[in-house]
Structure P
Amino acid sequence: MNKKNWFFDLDGTLADTDPDIRASWKAAMADIGLVCPNFDRDFVAGPTLEEMAAKLFPSIYTPELGAHLRERFGYHYDHDGFPNTSEYPGVIDVVRALTSAGHRVFIATNKRWEGASAMSAHFGWDRVFERLYTGDMHRDNPAIGKMRKPELLAFIMREIGAKASECVMVGDTINDFEAAKKNGIRSVAVAWGYGTEEERAKADARVAAPAELLNLA
């Protein structure tokens, strides 16, 4: 068996984070005075906060609005303790099995560093995964800055010294699969996340249950 570097998305792949994300979004919009009648219909967890804000408010979106939303969202999300977030059953067991078999496992997410690291500690993922990587983890470093998912995967590969052929991206939305493709990485779509069937069709492989990931190792 060839040992691989497995990159796991967080929202919709490791855990159902949608309820707490939506609650914090609504609180942030209320703080700013934004109204989005179709929020529950149009919102999707997974894209960056700025990407989703531009989609929800196309006529008024500016980088300044995105930054304001990010600040208010972060305030609410980082202080709630994730009361409505739950792990998808069996996923972390598979991650442990991959580690036991000699694979390396990482979290690669568009989620903010503060929220992702707090959640990782809350669920004990920091004791299961080798490292957490987020797109904004080096936002204050002018040489790196904020990274979208394609740039994040490229950054991880450089940091761990891995070739694309040695990596696998596991995710639930098209952002994961397109980022993997841009880096020459094999992608796997999970059936339990937030992506549509059309999105999952963009991945190189699909699994209906966590244990099926072991068949791809």
Structure Q
Amino acid sequence: MACVGIVGGLGVGATVHYYEKIATACKARGFVPDLVFNHADANTGQVFVREGRLDRLGDYLAPYIDQLGKAGAEAVAIPAVTPHIAIAEITARTKVPLINIMETLAAELRAKKVKRVALFGTIYTMQGSLWGRMTAAEIVKARPDEMTFIGEAYQRLLDTQAAAPGDVERLREIAAALQKRDGVETILLAGTDLTVIFDEANAGFPCIDVARPHIDAIVARLAA
């Protein structure tokens, strides 16, 4: 079995979600996972994201990854979507292999033959160019007012770990509009905190939880 490192804290709810899912999956497969964690600061990371300083975000996160490598991690995962907008900058600054959420998602979309998707997540995730690397799928952006609402609703989840009144209904309305108006096949739940209100079974619209294939890849690496 391999040791996998987790950069926690970006945010805390996402880290807890990953930990629970990883532990449950490993137990079901009959082995105890070899995991090491450390904690980065979400607020610090968000400052660099807001400023568009992906180089600074890479500088900030790389030492955490190197620390996990020194603790025995043979690969490292970041249990959050938004920091992956700086994946090129991060990988350029560390020699520790990363389990890249974009690669695991691209494989999922290819397997399901999904060609047209939209995103629910932070405003930075939805606006970022990171998703253009998923060449197997066309990324449809929500209208500006819809994107603003999605981003604000997501921030409320980050702040309170609960949906504000009306948020779930409005998100479902936007998902339905993207399907009917724009021909979107599925919504990517591109932010782990969305699991507070949605999962693939209860969302009420076709969706893929971006974290799920990422977690599957982490478990597979742990079992290797």
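One of P, Q was used to calculate helix-only ellipticity at 222 nm (-39500 (n - 2.57) for each DSSP H run of 4 or more, over all residues; to 500), giving -15500; which? Attributed to the structure labelled Q. Using the calculated result 1.5 for distance in nm of label points 7 Å out along Cα→Cβ at positions 144 and 160, pick out the matching structure from P, Q. Source structure: P. Assuming 2.3 is distance in nm of label points 7 Å out along Cα→Cβ at positions 128 and 152 as calculated from a single structure, say which of P, Q it is. That value comes from structure Q. When FRET efficiency 1/(1 + (r/R0)^6) of positions 48 and 136 (r between Cβ atoms, R0 = 25 Å, to 0.05) is calculated for each of the structures P, Q, the largest result comes from P. Name the one structure among P, Q that FRET efficiency 1/(1 + (r/R0)^6) of positions 40 and 104 (r between Cβ atoms, R0 = 30 Å, to 0.05) of 0.20 was derived from. Comparing all candidates, it corresponds to P. Work out which structure the value 18.0 belongs to, where mean count of other Cβ atoms within 10 Å over residues 24-31 was derived from one of P, Q. Source structure: P. When FRET efficiency 1/(1 + (r/R0)^6) of positions 64 and 192 (r between Cβ atoms, R0 = 35 Å, to 0.05) is calculated for each of structures P, Q, structure Q comes out greatest.
All of the numbers you see were taken from the coordinates with simple rules; none came from a lab. What you are looking at is a predicted structure, and each value in this text was computed from that prediction instead of being measured. Cβ atoms are built from the backbone, for glycine too; each structure is taken alone.
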